[in-house]
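Student: Quick heads-up: structures coming right below.
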Structure I
Amino acid sequence: MTRLDLPEIIPLFPLPGALLLPRTRLPLHIFEPRYLAMLEDSLKTPTRLIGMIQPREGPGGEKLLSSIGCAGRVTAFSETEDGRYMITLSGISRFRLRDEVQGFTPYRRALVDWSAFARDIGAVEDDPELDRASLLDRLARFFAHHKLGTDWESLQGAEPELLINALSMLLPLAPEDKQALLEAPSLATRRETLVTLMEFSLRSGDGDEVLQ
């Protein structure tokens with residue numbers, strides 16, 4: 001898919017804490033009627049895009065949306081016996097929300113701008129300054145602190161973009177932290193943000209664990 005294929009209007013799926021990044025895959029369980037309608041409509045389009053975006057609460061409890069999200073292409077789906085769907089979104093590009101589109105769909109749609117994220121569509125990004133041993137050491141402390149487990153062999157062999165993006169998506173972080181990772185302008189910046197968030201989590205947990 002090229003930038004010329006990206007539509008100006010896309011359906012939105014506001015989901016707190018869910019993070020989709022370019023060239024990653026996000027499994028989703030679709031069961032609400034409005035999002036079943038969204039999926040059905042998306043599958044009828046050439047691009048099959050759905051925009052993942054973080055909801056946020058405005059003054060007075062108003063339901064607002066973050067300014068930046070990431071669109072994914074529906075690349076797999078299966079229907080359960082009770083009419084629900086398991087789908088996979090493959091991340092294509094981030095977008096900036098310009099305006100919501102009013103209409104007769106039960107789900108939200110938006111006019112979006114892709115221009116600031118041209119590098120999302122292209123070659124895999126590298127992080128030449130990645131110190132894998134240091135990152136995995138910090139990650140081990142974070143996992144131990146939160147009593148989590150992982151496949152360390154896979155992490156040790158993963159390419160930088162896959163490693164950093166997978167951790168950004170999978171680690172148990174607050175929605176606003178996930179948004180910060182989404183908005184990072186480069187892979188190196190995302191890695192630096194991820195390390196900072198892990199350090200903050202450990203420091204704020206019980207005051208005893210501090211990463212060096």
Structure II
Amino acid sequence: MIQPTELPETIAIFPLAGALLLPRSRLPLHIFEPRYLQMISDALKTDGRLIGMVQPNEVPGREGPGLQTIGCAGRITQFSETEDGRYMITLGGVSRFRVVQEVEGFTPYRRCDISWDGFERDMGKEEGDNGFCRAPFLSLLGRYFDTLGLSADWDTLKEADDELLINSLSMMLEFDPEDKQALLEAPSLETRRETLVTLIEYAMRGGQEEGLMQ
């Protein structure tokens with residue numbers, strides 16, 4: 001396990017729209033672009049094996065995509081290489097961070113100076129949600145899944161710890177990148193759950209997809 005004193009001040013950045021990584025969660029990724037293959041290869045040579053997941057942020061007048069100011073660092077916990085040179089990796093969420101500035105350099109991928117200040121809780125124990133009423137939440141989720149034609153292992157969902165359930169759904173469900181960013185930036189698990197409920201209800205009212213009705 002990485003200790004807070006071991007967190008680097010500069011980190012490789014993987015700007016991937018719609019991909020959400022949260023602390024203590026796991027994100028599988030398929031890496032095939034040459035610049036990101038190099039990024040993974042370089043990260044594997046370091047002790048921390050960290051890369052930063054950040055949502056792209058379009059900035060008017062800027063050439064190329066900008067970056068959201070808050071991302072989440074993940075440690076490469078599993079990886080395999082295919083015969084044609086691609087990587088299949090799993091990132092374990094370590095901590096969120098704030099982008100300070102982008103670093104110019106000779107790597108084909110982007111790197112940023114970052115600050116870990118304000119996210120100390122991310123490296124602590126699993127977070128709980130004292131206001132979580134699971135039955136109505138699962139009822140809403142069931143209606144949402146039915147509308148989308150999705151299936152789920154409801155026994156597993158009923159038994160999952162609060163953080164695992166809320167964070168897994170936040171990462172798995174398809175929302176717009178700005179909504180994913182709101183879930184990432186939620187200051188507590190309770191706030192993330194409330195945001196998740198709002199997004200689901202909004203989608204079911206037809207807010208994002210006209211065919212979704214409650």
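Derivation of every value follows stated rules applied to the coordinates shown; laboratory data play no part. What you are looking at is a predicted structure, and each value in this text was computed from that prediction instead of being measured. Cβ atoms are built from the backbone, for glycine too; each structure is taken alone.
Student: Taking volume of the Cα convex hull per residue in Å³, for residues 82-193 alone as the criterion, which structure among I, II has the greatest value?
Tutor: Values: I: 166; II: 174.
Going through I, II one by one, volume of the Cα convex hull per residue in Å³, for residues 82-193 alone is largest in II.
Student: For the read-out distance in nm of label points 7 Å out along Cα→Cβ at positions 10 and 170, a value of 3.0 was computed from one structure; give its label from I, II.
Tutor: II
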